[in-house]
Each structure stands twice: as structure tokens, then as C-alpha cells.
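Down below are the structures I want you to see.
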Structure I
Amino acid sequence: MEFSIDYIANLLNGEVEGDGSVKISQLGKIEDAQAGAISFLSNPKYESSIYSTHASAVIVNKEFHPKKQINTTLIRVDDPYLSFTALLEEYHKLINSQKTGVEEPAFISENAEVGQDTYRGAFSYIGAHCKIGNNVKIYPHAYIGDNVQIGDYSIIHSGVKIYAGCIVGSHCVIHAGAVIGSDGFGFAPQPDGSYKTIPQVGNVVIGHHVDIGANTTIDCATLESTIIGNGVKLDNLIQIAHNVEIGDNTVIAAQAGVSGSTKIGKNCVLAGQVGVVGHLKIGDNSKVGAQAGVGKSLPPGSIELGSPSFDRSKYLRVYASFKNLPDLVARIQQLEKKVLTLSGSESEE
């Protein structure tokens, strides 16, 4: 696919400085881009690269004033980073929208409903009474169980498993190997020391514009629904347990785990390897640092670090003391020697 610089500038509401007729066929980093590529300059640290880049076009801020001669066409915008992100989004849409039709062999139940302009890859499976929206892309080896609903423009990548009865909103992306709706970890201890499985008969409800990373697992609820709100972004290798609720626009990084029945508010950030105990409430706009272990409910706007986690400001004070422990131990040992020496002198007297 090729697009002129003028076309791209119009898409970004930018102003062209140079030859707008040049064709662009790829995107690249400013320091590595070759002819035919478009890049961007946002961080001043990379300004030196704009004078040597081979990119055919570079997106820059409207206020950018070059210190040397530039041999590339500029597209001036209000925010180069956001504009390049928007360009990536459009490029991604174009790539994914190209696939339509059905690759054989693929299975679909006779009573399933499928919208227009969908794509079903080879060896994909769609169960009974499913409702698949328009422009949905289902890649090879994906499994869609009975009574599943998937909204318009969603993308289900290879190897995704969506269990029966789950609901996926529109404009969602579920990456390879993710499992949606598997049984929650529910077992009742018995008098003889064994465990009896508690049937998990609920589902998972995923809102709109949700991204779910590769090999992430979201368990179904015991009775009702595990809920993932609109705009939620889940990284790879995350475990979301049964009956969990995650509020709109919350972001969770890789290898985090949220235990059963915990409710996480809107616009929260959980960094990598965070663990959250079950049956808690994490207030809106809270942030939890990497590898923190959250064992108590948090009010809105909390910032927590450590395991077990506690308030960021207190954590930093404690950590400052922790770093000084070797010196403190050495001083205590010196004081002990002095005390022993003084005690010995008094005994001789």
C-alpha cells in the first residue's frame, strides 16, 4: 500500500513542508528509516537524527525550527507522537480490514448469526446460537463456544478460546492464546481433606474498545458475570479470577493477578507482577507499582508500592532507611564495642 505525503498530512490535519507528492509505503524509526518510510520526531534527544535520516517524511511539531539543512519532507502537527499513533492505528485498520471471507476448513453452526464483511480463518470454530457482528476477524484455530456474542470490528487472533455464553463488545482485540470464560478457581474443602469442585456457571462480559494480551486468562463468574469495562487494556500473561470487576479505562501490565470477587475502579494502573487479594475494592484512579502485593482495599487515588503494599510516600521513607541498614548495623556494632570496653574498664576499677 502506498499513500502520498499530502494524503497522510490531510489525515493528520498537518501542514506539508516539502514535496507532498512523494509516496509512502512503510513506517519506521527516525534513526533507521529508509526511503519510502515516514517517521516522527517528538523527543528532543533524537533531533540529531532528523538531519541524517533517509525517511521520505517526518512528522514534527509546528514549532520545530531546524538548526541545519533537512533533506526530508516535514509534516507539521500539534503533537507528533499522538499523530504518529493515529497513523499507526489507521495502518493497523487497513491491514486487518483486508481479510474477508472464509478459509476452509472452518466450522460454523447452522444457527449462528454472522454479520457482513467478516473473516473466518482456517480451522476456526463457531458454536451454536453465536452472534458475530460486522467486520469481525476470527483468525485460524480460534474457538468460539455456544451462545457467544462478539461486537462489530472486533479481532479474535489465532488460538483464542472463548467459552460458551461470554460477551465481547465492539472494537475489541483479543490476542493469541487468550482464554475467556474458563472455570473460576472454586473448590470446597471436604471433611476427609479432599476438595469438591464448585460448578462455575456464570460468564465473562467484556466492554467496547478492550485489548487483551496473549495468553491472558479471564475466568467466568460462579453465578453471574466477570466484568471487564470499556477501554480496559490487559497485557500478556495476566490472570483475572472469577467475579472480578474491572472499571473503564483501567490498565494492567504483564504477569499481574487479580483474585476472585475483587472490584477494581476506573482509570487505575496496575504495573507488572502486581498481585491483588480477593474480595477487595480498589478505588478509581489508583496506581500500584510493580511487584506490589495488595492485601487491603484502597481508597480512590491511592498510590501503593511494596509487598505487602503501602502508601508510596511512606514506602519511599522506609526504603531510604532500608538502604542505610548496613551503615546503621556497622555503627551499632561500633557502639557495642565501645560499651563493652567501658564496661571492662569500670570492672577493673
Structure II
Amino acid sequence: MRASRIIQAVEAHAEGEPGRVITGGMPLLKGRSVFEKMQDMAANHDDIRLQMLREPRGNPGLCGNAIVPPCHPEADAGFIIFEQTEYPPMSGSNTICVVTVLLETGVVAMVEPVTELVLEAPAGLIRVRAECRDGKVTRVEFENVPAFAVHLDAPVEVAGLGTVTVDVAWGGMFFVLAEAGRLGISLDADNGAEIVRVSEAIRHATAEQLPVAHPENPGITGPTITNLWGAPATQGTHGRGAITISTGPFDPKRPQDASGILDRSPCGTGTCAKMAVLHARGQLEIGQDYVNAGPLGTTFTGRITAETQIGPYKAIIPTLSGQGWIYGLSHYTLDPSDPFPAGYTVGDMW
């Protein structure tokens, strides 16, 4: 075998959402923070993201993570999140995958029944409490970055849909949120193609008409992701959501060709953004659980632990919990003669 690159990875999922975790083979990234290392990867090593997520090594629904040395003295490890069209500053499902991999493979020593650790994400420090039993991580709870609503009940003109009322909120990524029932959209998983089409049209219009930037890091902009939400469908839950992750550019002249994929999990950052909106409306109090269901019926549990202020916005400090599972160990190579060094996409599934 000859290879110009060999990457080691652990395959994991959190409540259904796959999050490949690179544990070896990454170049030395430059930066004084994990956010700066993320910027270095995006500018100079984006071929790794493309190789890992596109075919033949990846698929539209796959997310990725690269374990990197942390820069903050309190952090035990750092990680960079990458998806099909962006590098999210934070992700709940990917955090759960990373914690599960770090502890179950021994990169960070597991302590039973509870292991506490600190991760440095591009969005900042993430404090984690992992429940462990018999060498298995049975639950991951973490304190997310502060979440806040930027716009509530804002009108957006969407091609093909007319005026749509949306919220825009930060939960680790900037989300545009819209109520599925008002749009006549079923949130059932088998309606995924229609959810994606409508969500991408709303996201594109909102990004043009209501662009936002994080007050503490103006390099983070959006909205880049959509949350169509609805009433709970099963007992014991408080809501449900369908999160659309873009997998390609959006052409407003051909909205029917929108490319995206549903988050298979309930989406951790999307759940936190939804909690921020509910709290801003007086519908979710400090200390209340918010159990959010995704398209597979799996759940994340969120809770507001405190209020804070981020720039001009009243914000919440949320926690989120769920479980992850390892399902494979992989080595990926790149042959120097491979005609697809950056992978490829084909319109039948992208």
C-alpha cells in the first residue's frame, strides 16, 4: 500500500447522528485558540474535511470531528467540528461523540461512575459530566455556551412561500426557527425531502434579510442552519424538531433542487437555540427540563441553569444531555494517484 496520507478515526453516533472522530493523522494546526486552529484547517487543510465527508469515504449525513491539542489551560482536549458546507463553532451531537470516543478509547482516563472533563470547542470551553459504567459512557451532559434569541416573530419573504414568521437564535450555531404547522409541513421522517426543500428556502431568505453575527466573535455569522419545530408527538417529550444541514449551495431560481440532510438526532445546538427562544417568550423557566425529539424519536434533554448577558442580548446558560455509541474503527488512506483527492458528490443523493 502507498499513501500520501493516513487518517485514523473512530466512528460514533449520538442518538442517531453520525460523528466521525479523527484521532490520528491530522497536520499540526496553527492558532492560539481552537477557533484559530479551526480557521487554519478551513484555510489550509480543507481537503481533509472533503475527503472525510464526501464519497467514497463519507456520505451526506456524516459529520466529522478532529481531536486537536487544546490551547486553554483548563481544557483536557480540543476538537474541531466540520460538516458538509461549514465548520460549526459548536455541536451537541458531535460533543457527545467526542466525549464517548475520548473516554471509551482511553485518550482521557475514565472514572466511574462519573468522569468530569473540559473540552475546548471553537465556540469556547465546554464543561462535561459523563456517567460511566463498566467501561461504557452511558450519558453525557455538558454545559453549552450561552444561548440567546436575536429575532422573535420576524417576517421574512421567502420565494414560493410568501411571508414566513421566523425566530433567529444562537445555540452554538445561528439557527432560523419556524413552526412547521404554520407552513403545513409534517415533521415525520418520511417527509424529509419536503422539510429540506422548505428549510433551505427559509434559511437562504433569512440569511439575506436578517444576517447576524455573534457579538463576542464577529467571525461567526449566520443563520447557517434551520430548525422546523412542532408540538411533541410522544409522551414524555416537550417538543420535536427537524434540523436541516445544508449539503450544497442554494439556487433561489431552483428551490426545488435544494440539497440538504436532516440531522438524525434532535440536534443539541438546535435544542439550546429553541430553549433560548422559549425562555425569551416566558415559556421555559430556569431549572425546567426540555426534552426534544428528533426524526428518529430519540431525545436530548436540555435545561436552563442560569441567565446571563451576551453583548446586547439576554441569554441563558443551557445544559444538554444524551448518549453516544461507537460503531467502528477506521483507517483512511489517500493514494497519490487517486483521481478524487477531495472526494466527490453525485446529484442522485447530494
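Computed from the coordinates by the stated procedures, all read-outs in this text should not be read as laboratory data. If you're wondering where the values come from, they're calculated on a predicted model, not measured in any experiment. Cβ atoms are built from the backbone, for glycine too; each structure is taken alone.
Worth pointing out:
- Ranking I, II by mean count of other Cβ atoms within 10 Å over residues 80-87, the structure that comes out highest: II
- For FRET efficiency 1/(1 + (r/R0)^6) of positions 24 and 320 (r between Cβ atoms, R0 = 35 Å, to 0.05), the highest value in the series I, II is held by structure II.
- Origin of the value 16.2, where mean count of other Cβ atoms within 10 Å over residues 216-223 was derived from one of I, II: II
- Structures compared: I, II; top value of relative contact order in percent (Cα under 8 Å, 6 or more apart), i.e. the largest, recorded for II.
- For mean projected area of the Cα convex hull in nm², for residues 72-207 alone computed as 10.1, the structure of I, II it came from: II
- Source structure of the calculated read-out (Rg and Dmax of the Cα atoms in Å, 19.2, 61) within I, II: II.
- Among I, II, which structure scores highest (criterion: FRET efficiency 1/(1 + (r/R0)^6) of positions 8 and 192 (r between Cβ atoms, R0 = 30 Å, to 0.05)): II
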